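Every number here is computed from the coordinates shown, using simple stated rules; none is lab data. Being a predicted model, the structure only gives us computed values, none of them experimental.
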Structure I
Amino acid sequence: MKCIAIDDEPLALDILNYYCGQVPSIRLLGAYTDPLDGLSYVRSTQPDLLFLDIRMPELSGIDVVNALGKNVLVIFTTAHREYAVEGFELNVVDYLLKPFDFDRFLTAYTKAEERFQMLQKTDRKLPDIGETLAFKCSYQNIQLPLSDILYIEAFDNYVKIVTQNKTYMPVMTLKSILSLLPKSKFVRVHKSLIIPFARIKSFNHAVVVTETIQAPVGRTFQKAFLEKMNALKARG
């Protein structure tokens, strides 16, 4: 099985790397202390299994699972017992409480391997990442259709996710929420603004206009923004 490990503690990754090396059927593709980098790599490589810490800066393990949907099997590895219930509610394969030994690791991996083989035998594929943005706001788990989003704006320690009927303000950074969005559908045009490509009505190197707002294009984002827009135009 192709696996990736994400944990902000280097020592924990060293242990996982050693344990994975003891199991011939595990192919560890990468190990990341930064959850944003790890999530990006998961999306590009599409592994079979993810070893994932829960309490991490910028993006929690819960956020990562919500972003991926059921696209990958997950084993949580954490020192915090209080997340166990939430982990199992997300239908993860297992929950390893640190520090765990090799036997406990092997038990969790065996569960993942059995579930993976069952999916293979029944010719079922794990579903692709859905067309929704998953986040927590006001103690509620929100599953927001991407097509509802008009724009996303930084606001102090929050982000404002603006739709036609409602504005959500989760405690997140613009960088972390951008990592949860498909790059083919959203673009950052300013240090404080993300816009869906589908909402853009007109643009030039300095200004972008959507059906609801007109915003400046930040200098540091101009080149990448224009390249993406011209690529979209070229594809028709």
Structure II
Amino acid sequence: MGYLLVLAVGLAAGTLSGVIGTGSSMMLMPVLVMLYGPQQAVPVMAIAAIMGNFGKVLAWWREIDWRACGAYCSTAVPGAALGVRTLLALPPHAVEIALGLFFVAMVPARRWLAKRAVRFSPWHLAAIGAPVGFLTGIVVSTGPITVPVFMGYGLVKGAFLATEAAGSLAVYAAKVATFNHFGALPLHVVLDGLITGSALMAGAFCARRIVVRMSPGTFRLVVDGLMLSSGLSLLWAAGR
């Protein structure tokens, strides 16, 4: 039953992420934490996120902005490796609370960023990449931050989805490599991540037809709803 739940939620999460560029981790993490515990859920989600982002890259390959992707990854990748090392030093209960607080806090933070329509340059992406990569190494996903960042660079629709996914693919690959280096990737974690990731990949291809139909207002509401519900779920689990 556990795998069926992960596959069902993973397919829905992959479709949603393929439409708005984020959301898969926020939907899946409460389920993964309940099934595997907070520290094991993070590497499982990292492996799954590689597959999910690879699916989006394949779906929108020709529209990737490699300049923006390279600028972001130049600092986000080493930042993610440092974040993973920090995560492994934290107690499981602290990880659970950090995840919940982060998701809830991103609701007002995303709205604050959205109100300031600043056009980002590659230098801005490189400057933002380091702290975002570090946070991603600890809290699983920072999609609610990278969405306005890449859109602030001027990317929309397929170009945004593809470029954000390519950058995230590199960051999550660094996370998985760091987990493996510190012995936090036993075989059963890898298998759980591959099973979860297969659902995310399928969802990414299902989402392609929906992208052009979603309004900006609906996008903002869906992102805020996901962050709030996922954050409260994790805080509830930490308080039990």
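Quick notes on this one:
- Source structure of the calculated read-out (Rg and Dmax of the Cα atoms in Å, 19.6, 59) within I, II: I.
- Origin of the derived value -10000 (helix-only ellipticity at 222 nm (-39500 (n - 2.57) for each DSSP H run of 4 or more, over all residues; to 500); candidates I, II): I
- Label whose coordinates, when relative contact order in percent (Cα under 8 Å, 6 or more apart) is calculated, return 43 (choices I, II): II
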